[in-house]
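In what follows, structures are represented as structure tokens.
What follows draws every value from the coordinates through simple rules; no lab data is involved. Computed from a predicted model, the values in this text were never measured in an experiment. Cβ atoms are built from the backbone, for glycine too; each structure is taken alone.
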Structure I
Amino acid sequence: MLKKIRIITCLLLIITGVSQAQISELARLEYVGLPERAENTGTSFNRFRGAANYPIKLKEDTYFVIGADYSYIDFNVDQDLVGFNSDRLDRFQLLDINLGYTTKINKDWRIAVQIQPGFSTNATVKELSLRDNGLISGGLFFLNDKKKEKIPHQLILGISVSGTGGFPVLPFISYYRKFHPKWSYKVGVPKMNIQYHISTKNRLKFVVRLDGFRTNLQRDVFVEGESGPQKVDFLRQRLVLGGLRYEYKFTKNLEYYMNVSYVIDNSLEFRDRSRNTLLELPEDNIFYLKTGIRFKL
């Protein structure tokens, strides 16, 4: 039973890898920091995140998963860069409700469908409007899991759409292979890594991955354009990261992790409702930190 749920949870939560969550987890508490360079002005943020998921067995090899992923982002931007009161951008809230379904389609392959209604906004609770701030994410995935073979490997193919992530539409491709008792690798999109198994409790990875977030702007924000002030409807931050990840297992299911990454590319765009870019800020952040604790199967 635990083996089956492990496969299902991994597949159904894989979509959240595009919105920067981890896979095969039932609960997680996390902090993410993008500090500003001391000698320059620009943007930075602190992100506090919590997630929980619960798989429900419908019948043999068929499961439904329900869960939620909530983030609070303390965002900072130099007012001289945007030309308006940046206090309107100081905090954002993101919420995704996770609804997933998976079943086997033959001996080797499993299919999963996921829908994530939610919202992403700088509005307060009183100002919140689901009509203006509601977003839909989702995905379709196929899994071939051979991790119990003599040479463990796994292939996942799919496509994901993320309303709250930094990259709205991405193919999902993940090939995992363990080629040595202490070494394994994963290649694909949106994440790849090479992993060294230090011991049964300690692992070290070199990771390259995509990250970021997208949020609606409920409070009126205007930037100067060629024809005068133009209303900003949402901002999107996209990150390409490369760095080290350390994982420590307290128990078989409880794990601590920390990522220290170099920012390879960073883009922050203010856009209107038609997705036209009204303002793009110069970004020169160097380091990115993510740390947290998770419970997984």
Structure II
Amino acid sequence: MKHTLLQMCPLSPTLDRQLTELFTVHKWSDVTDQEVFFKEHGNAIVGVATAAPTGVPNDIINHLPNLKVISCRGVGMDKIDLNLAKQKKIQVSGTFGALNECVADMAFALLLDTVREVSTADRYVRNGEWLKGRYPLTTRVSGKRLGVVGMGEIGSLVAKRAQGFDMDIAYHNRKPVEGSPHLFKENLEELAEWCDFLVITVAGNAHTKNLISRSVLQALGKEGFLINVSRGFVVDEDALIKALSQGQIKGAGLDVFVEEPKVPSSLLAMDNVVLAPHMASGTIETRKDMEELVLENLKYFFESGQVKTPAF
């Protein structure tokens, strides 16, 4: 007898097909009357498949009395109430580990593009400006100081890449990372003041909302650059826009925004900002690994009672 799942959003043609082969799947997009749906199917649903941008609203969790497992594609858990899941003894898994390398790559791609102004220079050439004169000088990357906010697996990989550019590296965490060779800064403003490039790889949750505040941006200073591959709400977006427009920091590379896919028009108009559409994990190889892990977590849970890569 197949276990019954609720699928919150499309994942991929391959994974969607695999889920329907292994489980009895109800797709949330097909639900027209929630009250009728929960009355007819709520008791039977024991698992949920979702993606980080979609998550699972509390109202749905509370209408599924026999829910045992949530398998999420992605690592951002801000749209899944983990405290509620713990209270209800629901196991939650993310695709932890599968996307680390590509997110670290993207952080460094944004850093290089922002600091060396590759995207701006590309527009300069395409618009025929090079015919009128040489492009202005940019900032060196090698040998500079890199600050990492959130020295987890992704932050550590960013630091590893920075070592190839002969950078001095320091980081801010809730506590020092045991065995880390890098300088620990207990105060975030001190880290921002110390570094040339501040890279945000911290987990997005209630504790990290607006972590990168006006005071942090002021500490980063007029020659500093901010790179964010975490979550948009980790940065005070209004403060960032003001800092960029008033020259309080030199530039920013952003893969995430507060109200995705909406990007503030003021950011769109700035040449000292590189903008990407939340694509850090968006490679063919990594997305395949992530989707396989969504399925593995479900299969692993129903076989052993434990998910493979738990969120807590």
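For mean count of other Cβ atoms within 10 Å over residues 28-35, the highest value in the series I, II is held by structure I. With respect to distance in nm of label points 7 Å out along Cα→Cβ at positions 60 and 260, the largest value across structures I, II is given by I.
The greatest value of mean projected area of the Cα convex hull in nm² among structures I, II is that of II. Here helix-only ellipticity at 222 nm (-39500 (n - 2.57) for each DSSP H run of 4 or more, over all residues; to 500) has been calculated and equals -10500, so which of I, II was it run on? Going through each structure in turn, the value belongs to II.
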